[in-house]
Structure P
């Protein structure tokens with residue numbers, strides 16, 4: 001697939017996933033702020049790796065389990081929003097983006 005189209009679809013999915021997590025209508029994330037930092041699609045758009053940043057960073061594993069348990073609902077919501085742009089909605093795989101924690105750790109070590 002063309003890399004330009006792939007990047008456009010990644011940005012579109014990131015925007016729509018952010019809206020879905022912001023609305024938070026189907027599950028409770030215990031007052032956590034969830035940001036979609038990036039989306040990486042496979043070349044055939046069958047798998048989407050979604051990287052999430054969760055603040056505050058306590059109990060991240062529990063929140064990730066809640067998100068993984070509601071993957072079908074999230075995919076359904078994305079499917080409703082993107083049905084005119086994509087033929088097939090990719091399978092969603094969620095991962096924690098810990099780049100901010102890593103950067104804070106480096107700053108602590110440098111000071």
Structure Q
């Protein structure tokens with residue numbers, strides 16, 4: 001009788017994740033269907049995207065069962081990138097305003 005190597009995870013967890021991914025995708029598509037506008041639209045799309053990415057990383061990349069140090073090494077850099085992107089949106093607004101003021105003064 002052969003012994004199975006490695007850790008076995010219940011398939012019911014994967015079915016639940018697939019169900020949640022389907023629900024989150026439907027919610028993401030409903031943002032466009034109901035024609036949400038401006039910051040609400042992009043905030044909802046990004047929130048649903050991050051939730052789906054988190055589920056995929058946790059279950060299908062098996063990060064849920066990894067050591068905490070490995071999880072931090074993989075999860076913290078994307079979070080920091082999102083923080084930097086958020087900060088750079090303010091910098092982009094300032095740069096856009098400064099360029100508009102500078103070029104408007106020359107005309």
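P, Q: which one has percent of Cα pairs over 24 Å apart, as calculated, at 52? Walk me through the numbers before you get to the answer.
Values: P: 28; Q: 52.
The value was obtained from structure Q.
Quick check for you: by mean count of other Cβ atoms within 10 Å over residues 31-38, which of P, Q is greatest?
Working: P: 15.1; Q: 10.1.
Comparing P, Q by mean count of other Cβ atoms within 10 Å over residues 31-38, the maximum is at P.
Taking 14.5 as the value of mean count of other Cβ atoms within 10 Å over residues 55-62 derived from one of the structures shown (P, Q), identify that structure. Mind showing how you got there, number by number?
Values: P: 11.8; Q: 14.5.
Source structure for this number: Q.
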-16000 is what came out when helix-only ellipticity at 222 nm (-39500 (n - 2.57) for each DSSP H run of 4 or more, over all residues; to 500) was calculated for one structure; which of P, Q is it?
P
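For mean count of other Cβ atoms within 10 Å over residues 15-22, which of the structures P, Q scores highest?
On the way: P: 17.0; Q: 12.9.
The structure with the largest value is P.
Here relative contact order in percent (Cα under 8 Å, 6 or more apart) was calculated and came to 27; which of the structures P, Q was it taken from?
Comparing all candidates, it corresponds to P.
Thinking only about distance in nm of label points 7 Å out along Cα→Cβ at positions 23 and 39, which of P, Q has the largest value?
Details: P: 1.4; Q: 2.8.
Across P, Q, distance in nm of label points 7 Å out along Cα→Cβ at positions 23 and 39 peaks for Q.
No lab work stands behind these numbers, since they all come straight from the coordinates. Every value quoted in this text rests on a predicted model; they were computed, and no experiment measured them. Cβ atoms are built from the backbone, for glycine too; each structure is taken alone.
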